[in-house]
Structure 1
Amino acid sequence: MDTNTVLKIIAMLDARIDELENELETTDLHGYQLDWIQGQIIGFKDFKNHVQYYIESQVNQVENNMNRGE
């Protein structure tokens, strides 16, 4: 997967997280609805962190290769 695609995925995840957090703030949710939205937010944030780690590891690899003169 190329870096631009990953950055687009991160932006999409950010947008969805914002939508869900806004829904939590503006809607009177109870029980399973509240738990479901909170679970989605946690899942999207965890996935976003995983994807960001991928980008950081790719950047580090490129920097290491540049420092070695490759």
Structure 2
Amino acid sequence: MSKIQRTSRHEISAFMHNHVRDHIDPLTGEVNCTGLAEATAHALGHDEWLDDPDHKVWEMAVHVANSI
């Protein structure tokens, strides 16, 4: 099983929910979804996700941003 397969959607979501407020632009109040996705990938040791425009990390960042 690859390292990518071992990281669950739950782990990604939990990290994002715990750190989403760190990615709010103080001027606009909007979440920087790119920054959130990048921080998540780096923290979970999956920089390769950032090279895949269809990876779930991008969609999940938008979903988390819209949930606050």
Please state which of the structures 1, 2 yields 42, 21, 17 when Cα extents along the principal axes in Å is computed from it. 2
When mean count of other Cβ atoms within 10 Å over residues 32-39 is computed for each of 1, 2, which one produces 19.0? 2
Working back from -31500 (helix-only ellipticity at 222 nm (-39500 (n - 2.57) for each DSSP H run of 4 or more, over all residues; to 500), computed), options 1, 2, answer is structure 1
Value 1.1, calculated as distance in nm of label points 7 Å out along Cα→Cβ at positions 24 and 48, assigned to which of 1, 2: 1
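Values quoted throughout were computed directly from the atomic coordinates according to the rules given, and no laboratory measurement underlies them. A quick note: this is a predicted structure, and the numbers were derived from the prediction, not measured. Cβ atoms are built from the backbone, for glycine too; each structure is taken alone.
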